[in-house]
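Right after this note come the structures.
Throughout, read-outs are computed from the coordinates displayed, never taken from laboratory work. These figures come from a predicted structure and were not determined experimentally. Cβ atoms are built from the backbone, for glycine too; each structure is taken alone.
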Structure P
Amino acid sequence: MAKVKTQFLCSECGYVSPKFLGRCPNCGRWNTLVEERISEPKNERKSRVSFEGKSSKPQLISEVKMHEEPRVKTGMEELNRVLGGGVVDGSLVLIGGDPGIGKSTLLLQLSGQLAATDRDVLYVSGEESASQIKMRAERLQVNSERFYLYPETDMSNIRAVIEELHPQYVIIDSVQTMQEPDIDSAVGSVSQIREITAELMQIAKTNNITILLLVM
């Protein structure tokens with residue numbers, strides 16, 4: 001049985017209050033707190049940050065063992081430079097920028113480049129159909145037998161497909177269009193984005209999958 005919690009979320013800054021307030025104490029805006037109900041299943045989502053399935057312990061910095069993380073070249077030199085030399089397995093990368101500057105086009109090109117390295121790429125789109133994405137891909141000459149398109153917004157379905165396909169790379173376009181069914185709030189709300197991002201981070205770490213998350 002799911003436990004339901006009611007809270008009030010500021011639509012401007014994301015401040016959370018257990019009760020309604022006319023004025024947000026964090027950003028000072030009036031009438032911005034919106035009621036939302038969060039359904040939290042018992043015995044689930046208990047350890048978002050324990051990626052290895054066990055509790056972590058504090059370590060002295062002098063005792064931490066270092067190892068060089070291998071990086072995969074993206075085929076885009078400027079992007080490699082921004083990412084410190086390439087993408088790291090098991091990482092979550094946020095891709096942001098002003099509307100209309102070509103973020104989706106960049107990720108589509110990147111998907112083709114990564115698929116060309118003989119690794120499976122799953123491109124999840126919340127706005128376009130598979131045929132629409134393929135039309136754009138053909139214009140960009142992006143094509144590969146390792147490149148999968150998946151038009152979907154429900155995170156429970158996306159989780160299931162990732163578990164079934166086991167891709168090395170997952171592209172989410174975009175986080176604002178995704179929905180976590182257990183969170184009773186609007187798509188694109190702060191609560192939805194926070195929960196989905198935390199869940200994708202856990203998926204990336206536990207499965208050693210690189211996830212590139214587009215933020216509008």
Structure Q
Amino acid sequence: MRTTSAAILAENAGRRGRTYWLLARGFAEAPSRAFFGELIASLGPVNTAEALGGETANLADAVQAALGEDVASDELAIEFTRLFGGISESYGSVPPFESVVRTGHWGGDCVLAVTSSYADADIVPPLPEASPVDHLAAELRFLAIACQREAEAWEEGNIRSAMDCVAREREFLDQHVLCWVPKYCQSTERVAATPFYKALLTLTPRACLLDREDIDAIQESVPAFSTDV
């Protein structure tokens with residue numbers, strides 16, 4: 001397959017990292033008008049013909065609707081707590097923690113494996129307040145930081161470092177994120193009552209799956225430690 005230029009790879013890695021960071025904010029921050037304003041600015045013009053264009057447009061429409069309603073922020077703050085606060089399954093959903101979704105309880109080998117992944121990458125993702133290391137937002141932020149490091153490596157012409165980042169991203173998606181996030185988002189979307197959180201919970205797993213496909217394409221298009229990119 002024809003190699004892809006380092007400039008394009010850097011741009012793509014930066015875009016992927018920004019997407020992960022943006023999604024993480026939705027699971028980490030109670031909604032506010034300031035947050036929604038920043039979200040709209042980050043989303044920019046949406047092309048529904050592109051991959052995830054429809055899902056992104058739904059999220060943007062929900063944000064615009066919330067900005068136009070005076071009570072929307074309060075209602076969404078309640079919804080945020082109900083869905084992600086781990087109050088009870090009967091009230092909302094299980095908390096967005098990998099170990100809880102995969103094993104039914106927090107902690108154990110799952111948390112140790114996540115912690116080890118962070119340490120091996122020398123990445124300490126910011127955690128939502130009073131939240132554990134396997135919180136969904138923390139795992140998305142880990143990927144965001146890894147993508148940013150990948151982008152910087154491409155910009156510096158350090159192909160080995162960039163491809164190491166790509167391999168790390170792939171491993172974390174395969175061993176962690178894709179093992180629980182699609183299941184969690186699907187079940188939580190069913191109990192979500194607001195268009196914003198329904199859109200967020202629909203977009204997030206699809207973005208992760210698309211990124212996994214992008215990683216395959218990167219590894220196919222860049223010969224091992226080639227000097228021709």
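Kindly point out which one of P, Q the value 5.0 was derived from, the read-out being distance in nm of label points 7 Å out along Cα→Cβ at positions 64 and 160.
So the calculation was done on Q.
Set P, Q, criterion relative contact order in percent (Cα under 8 Å, 6 or more apart): the highest-scoring structure is Q.
Starting from the value -8500: which structure in P, Q was helix-only ellipticity at 222 nm (-39500 (n - 2.57) for each DSSP H run of 4 or more, over all residues; to 500) calculated from?
Details: P: -8500; Q: -22500.
Matching structure: P.
Consider the structures P, Q: one of them gives 20.0 for mean count of other Cβ atoms within 10 Å over residues 104-111 as calculated from the coordinates. Say which.
Details: P: 20.0; Q: 13.4.
Only one of P, Q returns 20.0 for mean count of other Cβ atoms within 10 Å over residues 104-111, namely P.
With percent of Cα pairs over 27 Å apart coming out at 41, pick the structure among P, Q it was computed from. Structure P accounts for this read-out.
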